[in-house]
Structure P
Amino acid sequence: MEFKELYKIIKNRIEKKPEGSYIGKLAEDGLDRMIQKVGEEAIEVVIAAKNTDNKQLIYESSDLIFHLFILLAKKGVPLEDVEDELLRRRQVP
């Protein structure tokens, strides 16, 4: 799945809050809970990076990106703005 597609799905679930949706529930729990989840996932990425098994690092990185996208969508930050910032930082040799 492409990041843009995932972001679009997340935005939709935040807006519509379908029954049984983890994203919808997290949105209802509020911004503090979303921030907490991003922090937890970031710590798990750091711990996984210390291990030799990259499978766990991939798994935890996916969780971090997923929860970061939820936070960005809830805050109304377009994914394109993050992409633009990364491009702005790119240094051409």
Structure Q
Amino acid sequence: MVRVYSLRARGKRSHRSELTATRGDLRMYSLMIGSEMHVVARLCYRSDRSSNDRELLPPLYSPELVAIGEDSILLRGFQSVDGAAYVQEWRCELS
């Protein structure tokens, strides 16, 4: 279980006072979209009563590890909002 802070809104850096954490399970996997392979990071929640994951944040496409701290990592990638792609960063803290 991790706490994820989305550090940007539509590509623009958010102010510290606006940041809220979302708790869930961080998952990374490869996905075929058309004929292209994409790496995706997702923050999910799985109920004990369901075999399906519920997405807690929009997926992060092409995530890259940017920094490692004592109890956190920083991922940077892209999120799609209303058909447009924006740079997004997630600060992920171990719970």
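Results, tabulated for the structure shown:
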{"read-out": "Value 3.1, calculated as mean projected area of the Cα convex hull in nm², for residues 21-68 alone, assigned to which of P, Q", "value": "P"}
{"read-out": "Read-out semi-axes √(5λ) of the Cα gyration tensor in Å, computed value 23, 20, 12, structure in P, Q", "value": "P"}
{"read-out": "Origin of the value 0, where helix-only ellipticity at 222 nm (-39500 (n - 2.57) for each DSSP H run of 4 or more, over all residues; to 500) was derived from one of P, Q", "value": "Q"}
{"read-out": "Comparison of P, Q by FRET efficiency 1/(1 + (r/R0)^6) of positions 29 and 45 (r between Cβ atoms, R0 = 25 Å, to 0.05) - largest value held by", "value": "Q"}
{"read-out": "Which of P, Q yields 2.0 [distance in nm of label points 7 Å out along Cα→Cβ at positions 53 and 85, calculated]", "value": "Q"}
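The numbers here are math on the coordinates, done by the rules we state, and not lab data. Keep in mind it's a predicted model, so treat the numbers as computed, not measured. Cβ atoms are built from the backbone, for glycine too; each structure is taken alone.
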